[in-house]
Structure P
Amino acid sequence: MSEISLVTDMKDVLTSCPVCSKPFDESYRVPRRMPCCVEAVCEPCLAPLYSNGRLTCPLCHRQHSGYKGVQTLPVEQLILKMLSQMNVNKSHHLPCTYCPLNNTAIAKCGHCSVLLCQACLRTHSKNKLLKDHSVIMFEDIRDHRMNGPGSLSRTLSVQSMNLLSQLKEKDECLRSRMEELQELQKNIALSRRRATEDINMYFDNLATEMQQRKSMLISQVEERADEEETILTRVIESRNGLQGRIKKVTKNNKSRKSLSSSDIWDLLAEYPEDVEFTRKGVSFVTLNAEHISSLIKTTGLVRTVTFLPADKPEGVPDAVMYNNIHVEAADAYDGNDGDTGVVCHATVRNEQTCSLGDKIVVLETERSPQTVSCPYLEWDTSTASKTVTTSGTVITNARPEHPLMNTGCRVQAERHVMASRPLLLGNDQRVMFQMKLSYTLKMLLQENKMLFEASLTETPIESAWSQPNGLSINVASCADHQQQLCLRVVYDNKLLEDMPIAQNEVGVSRGLHLCFLLNTAKNEIHVIDVEDDKVISTVTDVDMDRPLWLMSMLSWPSWANMAVAMISGTRVDVTKDMYTLLTSLSNE
C-alpha cells in the first residue's frame, strides 16, 4: 500500500497546471505537452501565447513554429489516466469507451485502460485475445471489497508499477532534454562571448586605424601649412629688407648727406621676392569623410541564426542533418543606404562607385534607360561550415588550418556556406552578381555525385544534399553518361536544364563562370554563361517578395581541389558583349 500512497502524492502534483495551478480536466483544462520542457500546460494558459503559427512556452519562453493552434499539441495521456482514476474514486459518471450512446461505465481494464459498460464488459471478457486482462469493477474500488484473496491489491499494485514506470520514463526524457537545453545555453553564452570579442577587436583595430589616419592628416596639414608659412615669411623678410634700405636713403636725403646716384638706381632696379597667388590655404575635404558615417552604419550585422528541425524528404536517413535556417537581422542592411555610383554604357570600364562597393549599370534600351544593380556580396565566415575555408569573396573546400569555433551559428552540414547578406529586391528592379568556379578532379566522380552547388532560396535548408527550395545550380557527374560532368538547373526540385559541360577526368584544371540576373518586374531569373555570353536557362514565376539567400556547397577535398569566387559590386566586369546581352534581356 506504500506504492499506492506514493502514486497518490504524485497525482496531486501532476494533475495541476504548473502555470495557473488549477487542476486539469478532460474537457476545458486539457493538459497539452510542450515539446521543449516536456511539461503539460492547460489549454487556457496556452491560448494567449499562440499567434500566427508561433507558440511561446510559458515555462522556458522558447518559441515554436509550425503549429496550427494549441489543439495540435499532444495530450498528456498519463494525466488523463490519473484524472479518470480520480473520477472513479469520486463516483463520477464515466462514459463507456466503446459505446456510441455513452452508456455509463461500470469497470475498467487494467491492461488496455478502456472503460466498459455492462454490455461491453461481457464482450471484452469473451474475447480470446483479451481473456487474460484483469478487469477492475468500480464498485470494488469505491467500497474496497475483494473479489478474491488479494486480487484487488495485486491489480492496484500492477497499476501503481505501471504509473511509476511511466513516471520514470518521463523523468529520463526530462533529464535528456535538460542536457540538450544546457548545451544550447552553453552555445548561446559562447556565441555571446565570441561575437563581443569580434566586435571589440574589429572596432579597436578600426579606432587605431582612425587615430593613425587622424594623426597623418593633421601631420599633412602642419607640413603643408609650415611650407607655405616659410615661403611667406621669406617674402615678407625680403620686402622688409628693401623697404628698410629705401627708408635709409630717404633719411639721408633729408639730412643733406651726399647720395650716390648708382645706389638709388640699384634700389630702383631691385624687386623683392613675391608669390603668384592672391589667396592660399590648407583645407580638409569633409565630403569624403562623410562616407565614414554610412560605412560605420553598415559595418557588420548582429544576427540571430536559428536552426529548426525540418521534414526530411523520402529516403533521407534520420542521422542526416536536415534543418530550416532562419537568419534574423537586428539591423538589416538597406541596399538603398548611401550613394551608389553609376556606370554608363559608354564608360563601362571607367566606373564611379560609392564606398559601399555596390554598382549600377545603365542600359540604353529601346523603351527607356534601365538600370542593373550589382550589390556587393561576400561569404559569411561566421555561419560557414567548419569544413570549408572562407576569405572574403573566396571559398575553398580545403579544411581550415585552425579548427573553427562552433558558436551555434555555423551550418553543420558539411562544406556549406551562406552569403554575408541577403538580396533585398524592390519592385521593377534588376539585380546581378556572378560566381567563378575553378576545380581539378582528384578522382573520377561516380554517377550522380554532386561537385558544386549555388542556390538562391528564401528558406535555406541545412542538409547534406542540394537545396530543395528555390533555385539550385549544380555541377555533377551525368546520370546517363558517367564520363561527363553536367550542369543542372533545378527550381523547387524540378529539373529545368541538364547539359554536359566537361569531361569527367582526373588532373585537368577547369572553370565555370556564371552570372545570375534577377528581374522582379517579371519574377524571373536568368542563368548566364559569362564565357560564351549566352543564357543557359530562365526560371519564371519566382517569388521575390522575401529576401533571397545565396548558399554554396563544395565537394569533399578527396574528390577535387575547388575554389569559388564571388564577383559582385565593383568587381563585376561589364564587357561590351555582356552589355549587349543585358540590353537584349531588358528589351524582352
Structure Q
Amino acid sequence: MFLYVLLCCVGVVHCYSHGRVSGVCDTMTPNHGSNSAQTGPAPFTVTADKTTFKEGDQITVSLNNQSADQFEGFMLQARQVGSTTSIGTFNVTGSNAQLLSCDGMAGRAVSHTSDSKKTTIQANWTAPTSGQLGDIEFRATFVKNASTFWVGVKSSVVTYTGTATAAPTVPSNPDCGKTKVCFSQPSNCDPTASTACYFMAVQTSSNQSEMRIEMFGQADGYVAIGFSDDQEMGNDDIYICGKDSSGSLRVQYAFSTGKTAPTILPPGNVTNVNTVLNGNTINCSFTSRNAINTGSRATSTREYYLMIAAGPSNSQGNIGIHTNKYVTSTKVNLQDPSQIITSAEEFPAIIKAHGCLMLISWMTTGSIGMLIARYLKGAAKDYGCCGKDFWFMAHVSFMVLSVTATAIAFILVFSYARDWSGGAHPVLGCLVMILSLIQPIVAAFRCEPSHELRFVFNWAHSFIALAIKGLAVAAIFTGLALFEEHKEDGWMLKVLGGFVTWEALIYILQDLNLRSKKKGSEMCNFGSMKPETVLLLLFLLGNLAFLIALLVGIGRS
C-alpha cells in the first residue's frame, strides 16, 4: 500500500514535465495537488535587458538562479502593470523552452520542455505595434520540485515611452480664438457635446516651425485635415488619422496631387501622437515640425485654406474616397486665432441647381404627365391639335420637360463632381437618366393602337414609367439626405415624405373614381368639371406647396 501511494506521488511530481500548461495562464499556479506556492523570497530572478520600450521593441528576458538552487519547471509572461492579461509575443531558440498560447494568442508565454535541472533561461519578447499600451513587468513561476514553487516572481517595471501613453483630450472650444485656429463643420459646433461635429485645431509657435494639431470626427475609416492654396483637391499638405489593418488608429503624413488617393510620405518630424477611437468617433492630436508643402511652395507663408475630409478605409488600412469634405471660405492665417473662420458653401450653386431641376422633374412635371396619361384620357375627348388628343399632347409635353430637365441636371452635377461620391445617390440618378432616355425611344417605335401587339408597348411603357418614378423618389430622398447630413431636424426629408403620401392619396382617389366610371357612375359630382380634373387640380396645388418648401430648403442649405 505504501509503495502504491509513493508511485502516485511520483506521478504527481512528473505530470507536468512536458511544460504544456496553457490551462493555468491566468493564475500561473501549478496544479501540484494540495501543495501551495512559497510565500518567502524566491532564489530565482527575472530580469529584462531594457528599462523602457515602445511599439515593436524587442526585449531579452532572463530567468536565473541566485544560489546553488536549480529549477525544474517555469512559466514566463509579460503583463501591463496591474493587469492579469498577457501582452506581446515571445520567441525562443533553445531546446529547453517552448512557446505557449494564452488568452487565445500564440506565443504569449514561455515554459519548460522537460523536468531537467536548469540555472538560466533566455527568451525574446516583442512589444505590440498598436493598441493602448502602458508600463509592463515580466512575471514568472519557478518550480524547484513538486512541493516547492514560487508564483508571480516579477521583474523591474519596464516603462512605456511610445506614442499612446495618454489619451488625447477632446478638442476644447474655449481655446479657439485665443490660442488655437479652429475650423469645424457645422460652424462653431462643440465636439465635446456632439459626435456629429467635424473639428480641427492648429496651434503654432511664433515662427510656425512647430504646430500642435488636433482633429476629430466620425468616419468608417479615417479623418484627414489639409492645408491648400485653393479650395479644390490637389497640391495639398495632408495629415490622416485612420484605422490600420489591426483596427487601431495611426497618423500618416501625405500629399495630394489631384482627385486621386494621396501619396503617403514618410512621417518626418511628427511627434507626441495621441489617438482615441470610440466606435466610429476618431480623435487624434500630434505635434508636427514639418514645413507645410503645397507643391508650388514650401515656405513660411502662413495663410492657407483649411480642409477636413472623412471617409472609409479597407481592411489593409488604405483610405478610400472621402464621403465628407469641408473647406474654409477664405484663406486662414495660422498665427491669428482671433479671425472668424467659416466653411465655404457646402453645396455650390451648380449642385443646388441640380437638386432643384430633379425636384421639378419628378415631383411636378413628371408626376402630372403620368397622372394625365393614366386618368385624364377622357377629360377633353375629341379636343386637340394635329390629329392628337389634348391629353396626349399634355402628357408628351410634360414628359419632354421632365426628361430635358433630368438631362440638364445630370450633366451639371457630373461636370462639376466628376466622381461617384455620394453613396447610392449618383447610382440611382444614373438609372433614372438611362430609363428616361429609353422611354421616348420605346414610345417612338410603338405600333398602332389597333395592332395585336400593342399590349406589349402598353405594358413596357407602364413598367418603365413605374421604375423611373420609384428610382426618382429614391434618388430625391438620398439627395436631400446629403443636404441635411448635419442637420438634426431633417425637415426636408419629412416634407418629401409628406409629398409621397399626398401623391399616393391622389392616386388612390383617382383609381376609385376610375372604377366608378367603369361601373357607369362617378365617385363625386362637381358639376361641369369631371372628378379626375378636380383631383388633378388638387394634386397640383398640394404639389406646388411641397415643391416650394423643398426648393427653399435647398436654397438655404
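Assign the value 2.3, calculated as distance in nm of label points 7 Å out along Cα→Cβ at positions 322 and 514, to the correct structure from P, Q. Derived from the structure labelled P. Sorting P, Q by mean count of other Cβ atoms within 10 Å over residues 442-449 from high to low puts P first, with the largest value.
When semi-axes √(5λ) of the Cα gyration tensor in Å, for residues 58-185 alone is computed across structures P, Q, the figure 35, 19, 14 traces back to P. If volume of the Cα convex hull per residue in Å³ computes to 308, which of P, Q did it come from? Attributed to the structure labelled P. For mean projected area of the Cα convex hull in nm², for residues 362-489 alone, find whichever of P, Q sits highest and give me its label. Max of mean projected area of the Cα convex hull in nm², for residues 362-489 alone: P.
We did not get these values from a lab; they are worked out from the coordinates using the rules stated. From a predicted model like this one, the values you see are computed outputs, not experimental measurements. Cβ atoms are built from the backbone, for glycine too; each structure is taken alone.
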